[in-house]
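Novice: Below you'll find a set of structures to go through.
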Structure P
């Protein structure tokens with residue numbers, strides 16, 4: 001199920017969510033060269049998170065070959081800045097667009113429920129926890145980890161706790177037939193989480209950091225209780241109920 005939009009309006013403008021999306025796009029353009037090689041490869045190796053290099057579990061000078069024309073050498077000093085920089089790097093156009101789309105659909109309401117500064121801290125903590133989960137799953141991995149998906153997974157976990165009954169418009173492809181319908185956020189997000197868990201059993205080095213997704217989601221579920229503003233959440237839930245009632249009466253929902 002791919003989310004298109006939700007029926008959950010915000011009370012304030014989503015400046016941080018929009019800013020994070022812009023930051024990721026700017027990095028993609030200026031640092032990663034719009035995904036062109038060798039700029040993309042160099043950026044991923046330099047700014048991506050490599051567990052074996054970070055923890056020193058792989059010896060300095062070790063040559064790592066990720067593909068026929070993709071190779072790099074493990075350096076002696078760990079790149080601790082990669083714990084943050086990897087969150088703004090991506091491996092391709094679809095990777096970038098997918099992460100930013102999920103952030104746009106779910107991030108605005110979570111930002112609204114926390115406030116801008118707390119949302120930034122929450123987002124980064126989820127990303128760090130996601131990185132920790134991926135590192136723990138394979139401390140000697142030499143595959144660079146990049147992407148905002150760990151932090152975005154945290155946002156999704158928080159959304160599932162805050163607004164489980166919010167309607168999410170999803171797109172499902174049955175062969176070549178696209179189907180669009182509305183499901184409760186809790187159903188869509190728990191389905192996504194279970195899919196990540198299931199994927200860990202079948203992943204054969206396909207390059208997807210499923211444990212980062214899982215770790216980020218769980219971090220979001222836990223941390224949201226420390227970062228949310230109860231009054232704002234209450235107001236948002238009241239607005240959802242009001243708009244749902246108006247929709248049932250055939251009236252247009254309130255705008256924000």
Structure Q
């Protein structure tokens with residue numbers, strides 16, 4: 001699913017276009033919320049517990065509706081402090097964006113029912129493509145500096161119920177480090193390690209060689225999905241995110 005910087009950039013675009021006073025006054029909470037479904041890497045829990053979406057279920061699902069049903073204390077923004085409402089709005093943008101990638105991109109182009117059959121190589125292409133999209137956004141240091149600045153001012157008094165405050169504090173530190181880091185393809189080894197091992201890339205030497213081939217790999221992935229489809233994914237993520245956040249805040 002889309003990496004964290006990309007999630008924050010899309011949340012920023014949604015906030016910029018909505019001009020909602022709660023979001024404008026609590027940008028850091030919006031951005032932190034837009035990354036938080038992936039806190040499961042710290043919690044070491046099943047993805048369904050933070051994304052409210054079952055990857056093994058190919059029927060239509062609505063992660064946002066399930067999230068708000070599962071956490072009714074977060075469902076009414078008028079009863080929340082403004083920074084909490086902004087945080088939940090950011091959380092919603094993440095769920096929307098992930099679902100669009102899964103249902104409109106991954107399953108049709110890379111997954112088990114796609115022409116590539118969902119094998120290890122298909123998943124490496126998928127992750128290389130996502131990482132390159134993230135890297136492109138992270139090269140814009142003006143945006144990343146803005147994200148880091150707003151995140152640093154975020155009130156940590158965030159109690160989701162299903163995520164404790166200590167873990168949220170640790171997560172904020174992770175996201176701040178990410179926002180302040182320069183793009184680094186070396187992190188791709190961690191992201192794609194399981195699939196790399198499946199195709200025999202396990203040693204440091206093998207991975208160093210693989211990194212040299214990554215530009216060609218990314219080009220292959222972009223040719224396969226097409227630049228137009230990438231643009232469409234980002235545009236739909238913003239449009240559907242705006243729709244979902246407006247539905248929540250209004």
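Novice: For relative contact order in percent (Cα under 8 Å, 6 or more apart), find whichever of P, Q sits highest and give me its label.
Specialist: On the way: P: 26; Q: 29.
Largest one: structure Q.
Novice: Comparing mean count of other Cβ atoms within 10 Å over residues 22-29 across P, Q, which is largest?
Specialist: Numbers: P: 15.4; Q: 21.2.
Top value of mean count of other Cβ atoms within 10 Å over residues 22-29 goes to structure Q.
Novice: Which structure, out of P, Q, was helix-only ellipticity at 222 nm (-39500 (n - 2.57) for each DSSP H run of 4 or more, over all residues; to 500) derived from, given a value of -21000? If you can, show how the numbers build up before the last one.
Specialist: On the way: P: -18500; Q: -21000.
Of the structures listed, the value fits Q.
Novice: Here is a follow-up. Identify which of structures P, Q gives the largest calculated value of FRET efficiency 1/(1 + (r/R0)^6) of positions 54 and 150 (r between Cβ atoms, R0 = 25 Å, to 0.05).
Specialist: That would be structure P.
Novice: Work out distance in nm of label points 7 Å out along Cα→Cβ at positions 86 and 214 for each of structures P, Q, then name the structure with the largest result.
Specialist: Numbers: P: 1.6; Q: 3.3.
Largest value of distance in nm of label points 7 Å out along Cα→Cβ at positions 86 and 214: Q.
Novice: Then there's this: Out of P, Q, choose the structure whose coordinates give FRET efficiency 1/(1 + (r/R0)^6) of positions 166 and 198 (r between Cβ atoms, R0 = 35 Å, to 0.05) equal to 0.50 when calculated.
Specialist: Details: P: 0.90; Q: 0.50.
Source structure for this number: Q.
Novice: Taking volume of the Cα convex hull per residue in Å³ from the coordinates of each of P, Q, which one would give 136?
Specialist: Working: P: 136; Q: 123.
Answer for the origin of the read-out: P.
Every number in this text was worked out from the coordinates using simple rules, so none of it is lab data. Fair warning: this is a prediction, and the values are worked out from it, not measured in the lab. Cβ atoms are built from the backbone, for glycine too; each structure is taken alone.
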